[in-house]
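Below: a set of structures, written as structure tokens.
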Structure I
């Protein structure tokens, strides 16, 4: 257990102390003896664990230290680790994009789609790269009958992603009829292709695997598309996931 706890960001002594405290309430002297933490060090270890809200202390004499809820503590450590990793990943992507920009090279983590071919390339990339989950918000300006040749390619790529096990949850406007390929998918793979109806003018977007984002800037005049933006940023993606989840709960 010690190595697993260290992987969550705890120091060696902190992990050793927590391993004991998951099992029983102990005094500092008992904790030092059972965990093999030097007695001169155990006070500072417990002080740090108390500071980050992992262990508690009784008012008895001698005072006993303990863990109230192991599941809650592990959940807290996992959340903190994930948030730190997301922040680090986003920072590393920013560094890579900066280097690519200085070298006048395209970045894997950021793309703009202006022309029709550029927009199509980005949209197909999203379906092809998806590994676990695709979340889609299609707003009230979405019209499946426009630009059918490209949309047919998107739908086939989407179909392939579902067949390889990627789960899609899509929000469509209430009056829009699903294209035939997607309608078949919803019937053949009801667990992996789910559709709900909700009218919104929120920007058309896809969130892929909780970290990749595609935003389509569409005008009410469907003959005047604005363009497509793709970027990879986990914290931004999670903000969109929250918005998607809210719409999904409200949708019929």
Structure II
């Protein structure tokens, strides 16, 4: 199979046209694409977050994460979506738990001090949809769950940096396409790695962007701010419909 055919199989035609030259011209291309078992997620899922962007929708919310989950069954190709979690009664990673806890807090249905048992009871009492349903519905409503690095190989800093370096120019191209094709883009930065894209966004010269910043959801200080309220405040200011996070 040729190099181009690998990308053509896992990238939709529009995104192949936009991203293939950046990827194919990277000196580390072979390292990342000629061994499908080298990293997570599976190669066919690496571009899930990109392939499912609805470019016809002129208002977009881009939630930046850092790296894929370090487990094959958990890495989905979307930031924060843990494929292993099918029920709220499954074991939740700190990031996953805090993300949904923050949503409940934004509705006045939870407090920062609430433990997982109380959160699960609230979710059950309110008949809130499953974790998979939440992400699927949000993606259909043009919320883009985008990691700063699309692949994970190991926890050593050298490997994390290698993957981040490879994907950085690709993410920049995606950002440019989103800014060019949208009236407004809300960029949500969770974690220090994703913040590195702020200067690039500013330097593009586009003015149709808005920033929401917070710590990474794996940390409890994530609840010192509420990103979901912040996103809706921006949408309200630009005269767009707010997002009903519990009924997306």
Structure III
């Protein structure tokens, strides 16, 4: 079986048929990441409705920029009150693509650190988003003790090596099918640190990703790493089940 460890199912329609197709194509567990209060609420309900769906709760750095302090405070309060539904806190982190001033960067950093405190206090894993801010994200994580998954991480070679040395996990998605530079960097990651994702419904080559695309990602990794597909499947699934404390 395969696991899609990072997508946004609350953004998809016709979920009954999508989950049915996931199962038929071998993707039997899907982890849906949250970005704001509304998505946290929706993901909790999806995790209750579908045995195949698990959820992460958290505030995305780009969404934080759109929120006032009271809204952020209320969202974090909701998160803390509903931790029993969370398999991890995520996705949280930094996104300097959208933080075009020092004030905005500091706002993201403040609530990245705040959510990491919640992670540590509750001994949960964390799913980290770090677009255009890989160095700073890792710097902040250096004082963090816990399980880390770097989602769609696209730092330089040194940053990848630092994450591997720290025994962080990296979730790799359909971008490796279209971006040779990103593919080459992900090949640095040993199977023991790999997981599979789609970030569905993000579009690749004009098509919205769906969770069962993780098999395409696994096939590409198998081809490029010259490792049997079955080994990629088994190791990435084992990593996901252990990281999120899931039942197979």
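Observations, loosely collected:
- Computed 17 for relative contact order in percent (Cα under 8 Å, 6 or more apart) - originating structure among I, II, III: I
- Once percent of Cα pairs over 24 Å apart, for residues 23-150 alone is evaluated on every structure in I, II, III, the highest one turns out to be I.
- Of the structures I, II, III, the one that 15.0 was derived from, the read-out being mean count of other Cβ atoms within 10 Å over residues 79-86: III
- Label whose coordinates, when mean count of other Cβ atoms within 10 Å over residues 31-38 is calculated, return 13.1 (choices I, II, III): II
- Highest-scoring label, criterion being mean projected area of the Cα convex hull in nm², among I, II, III: I
Every read-out reported here was derived from the displayed coordinates using simple, explicitly stated rules and does not represent laboratory data. These numbers were taken from a predicted model, which means no experiment stands behind them. Cβ atoms are built from the backbone, for glycine too; each structure is taken alone.
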